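Every number here is computed from the coordinates shown, using simple stated rules; none is lab data. Predicted model only: the values in this text are computed from it and were never measured. Cβ atoms are built from the backbone, for glycine too; each structure is taken alone.
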Structure 1
């Protein structure tokens, strides 16, 4: 199986898989523990429309999709900040509208050349050099953002009101976090798929929280599990000719269920 590493396309897939795994795991605790995990799913649906619009208007769809999805993320954040509409409603409103527009564009665009199935499940083995570069860029941006604002983000995650009392710029950091999430989602949709990219954000923190209550350990365990599962998923998916994103999600689910079972067994033994 290691012979696969002799092929450029496979090494590129491993590389972009590692960068996406790191990005997702870094974002995970700040979104999941703050009950904002669904924003990644909503933005995945928005990116569907953004990429279709990009295919129609440009030879490089990412340059259209990126600002489109980032603006949508800011709109979701703005709508959810108003008392008249909660976060879930804002995500549902923007994402469903965007997905509907995407489907209309596909139907009405003559000679649309991209398979809808490929957009829904992605294909990491066909990643372009531009996507490789952008995957590095988003990983670095997220890492730097978290390192600089770690304490403020931690306060926002556990107690937003106290963060405001402590003069943390909650609104600004929230918009920046949403923008970075949107950037990550657009790159991930092209490789992991519209339907599955949000799982990469959700699973790391859920798995980590089975074994630790420490935020720092949740982040570290999430990073380790995300890297291992993504790499193993790529190695399993290619020989079996199954989608990489689907394989990774199934592996995540197996690890999560195993963690829950082991935790239950250990509790019984202790009691």
Structure 2
């Protein structure tokens, strides 16, 4: 309508006539006996009390700058017109040109393709790092790692270089399978924060509860935790307490075994 420079027609009529004319009320409101109906060209007929241009083309250039949901089924669109719209588009072009330069793209049209390839590469590297961390964590398995005997139950407790929660769980599963029967307690640090995980083999169900065990250890890292009888996780802000938490695993398990 803007480029077509559609004419604007404003009339006052009853709410009933306005509804019959196809006018749209954008917000819930109580209308009086007369309402202001603004028609722009043949596409827009609305109830509105604001000031409008005589023709759609009077606003000049038009650019939408944001669109957000403000309620269910209701969205708010914000736009700029005239010289403000021109300035907005010029800034957008400058940003796009700079992005193309930083990405070593052939031009603005190549930016999305470059970003897609970078994201795919980053995700692949993250997966590779996670897998390497998991392999490092379980490298010793039950051979070089020290497995303690606590009242007849095998316990493997150690700090590992795995920060990703998923990789930590995978490491615990691998170590639990290698251990055969027993309890795995793992601690990890990321950005100064601590993570703890306890995994218990199925044959110890009813004898050792992972959630109760990790609750006793989480205090050492300034956190709280819980979980299922066979698997539980906890976190805390005090990564320096990880060695103490791992050291306390034996006594905590012994206390639970009675």
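Upon calculation of percent of Cα pairs over 34 Å apart from the atomic coordinates, which of the structures 1, 2 produces 54? All intermediate terms of the calculation are to be shown ahead of the outcome.
On the way: 1: 19; 2: 54.
Computed on structure 2.
Quick one: Rg and Dmax of the Cα atoms in Å, for residues 99-242 alone came out at 19.6, 69 when computed from one of 1, 2, so which one is it?
Working: 1: 18.2, 55; 2: 19.6, 69.
Checking each candidate, the match is 2.
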Given a value of -27000 for helix-only ellipticity at 222 nm (-39500 (n - 2.57) for each DSSP H run of 4 or more, over all residues; to 500), point me to the structure among 1, 2 it was derived from.
1
The highest value of relative contact order in percent (Cα under 8 Å, 6 or more apart) among the shown structures 1, 2 is in 1
Kindly point out which one of 1, 2 the value 2.9 was derived from, the read-out being distance in nm of label points 7 Å out along Cα→Cβ at positions 19 and 67.
2
